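Peer 1: Take a look at the structures listed below.
The numbers here are math on the coordinates, done by the rules we state, and not lab data. This one's a predicted model, so the numbers in the text were calculated from it and none came from an experiment. Cβ atoms are built from the backbone, for glycine too; each structure is taken alone.
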Structure P
Amino acid sequence: MIFSPQSRVWIYQSNRKLTSIEEREILQKLEAFTSQWKAHGNELMAKAEIRYGYFIILIVDEAQAGITGCSIDSSVRIIKDIEQTHGIDLFNRFNIAYKLDDVVHVQGKEDFETLVNIKNVTPETIVFNNMVQSLQELETKWEIPFKNSWHAQVFAHLL
């Protein structure tokens, strides 16, 4: 399947790295879900992937059928089920992901603030903008330098 750059994207970030077994189980569950995901009876062109062992990404190309509130609710239910099954937190927006030496780390807001304060996180450190909304933004604006992110505005007093 070829997905349009305007395809809708939802990113769920785990508070911890998933094991390879968890990744396989989650992808199997999500593949079963996306293969039958519908909006008002119309099949959605959708897929799921996991990146870096932390990020569950759902993608829907609305060229075939538009997503609806009910279909979004069904995806949230499956994500909450995954959360409970695997004992992970996928909805805490205060967890911040960043890369150091090409390794992804996730920290709570206070710990991240400390890392910025002691200069372990610099303006050039890559952070993840999980608020991207399209496949094009995922590819171009998801992994960005701290200085160009919304994170820099939140922690501006430390830079």
Structure Q
Amino acid sequence: MPMRIGDAIPKFEGATEWLNELQHTADDYVQGSPTLVYFWATSCGICKDNMPKLQELKAKYKDKGLKTVAIHMPRYEADTNLDTVKETVEKFCIDDVCAIDNQHKLKDAFLNEQGWVPVYYLFDADGKLKSRAAGEFGVGVLTTALEKMFPAQSAAA
């Protein structure tokens, strides 16, 4: 069963590695802040297609306190190649703290049973799930959820 609206943000335990320099634990990083967590994979074309739109959203809401955590979840053996992941992070300007979930522990913690990528989870400052969206139209659903979470910012845009 997938996560439900109102569920608490899971702990970020079990990543095999973290990229983009995390100064403290991811749990401390997101505590008390609205947070977007998204799963992606190097082999996911939709993930790559959505990156520019996702970057725009992150830039729009970053100054309002939105924290973001990327989770690379391999779908195939080739996706576990760390050099390929790092190249993709650089190519698509993924500047979020990025967990490498080669053992699928974060996939399991976020109840992503189907192994969806891309999938987006938006949590409020209390760490409660406000929206979850997946696939090609996930960024559109996420945009609407962010506009509701940050109404003053959306009105100014």
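Peer 1: State the single structure among P, Q that was used to calculate distance in nm of label points 7 Å out along Cα→Cβ at positions 9 and 25, giving 1.3.
Peer 2: Values: P: 2.8; Q: 1.3.
Matching structure: Q.
Peer 1: From which structure (P, Q) was distance in nm of label points 7 Å out along Cα→Cβ at positions 105 and 121 calculated, if the value obtained is 1.5?
Peer 2: Structure Q accounts for this read-out.
Peer 1: May I pose another question? If relative contact order in percent (Cα under 8 Å, 6 or more apart) is calculated from each of P, Q, which structure is the one that comes out at 25? If you can, show how the numbers build up before the last one.
Peer 2: Values: P: 25; Q: 36.
Computed on structure P.
Peer 1: When mean count of other Cβ atoms within 10 Å over residues 65-72 is computed for each of P, Q, which one produces 14.4?
Peer 2: Working: P: 14.4; Q: 22.5.
Considering all the candidates, the number was obtained from P.
Peer 1: If semi-axes √(5λ) of the Cα gyration tensor in Å computes to 23, 17, 15, which of P, Q did it come from? Kindly include the intermediate steps, with their values, before the conclusion.
Peer 2: Values: P: 30, 18, 13; Q: 23, 17, 15.
Traced to structure Q.
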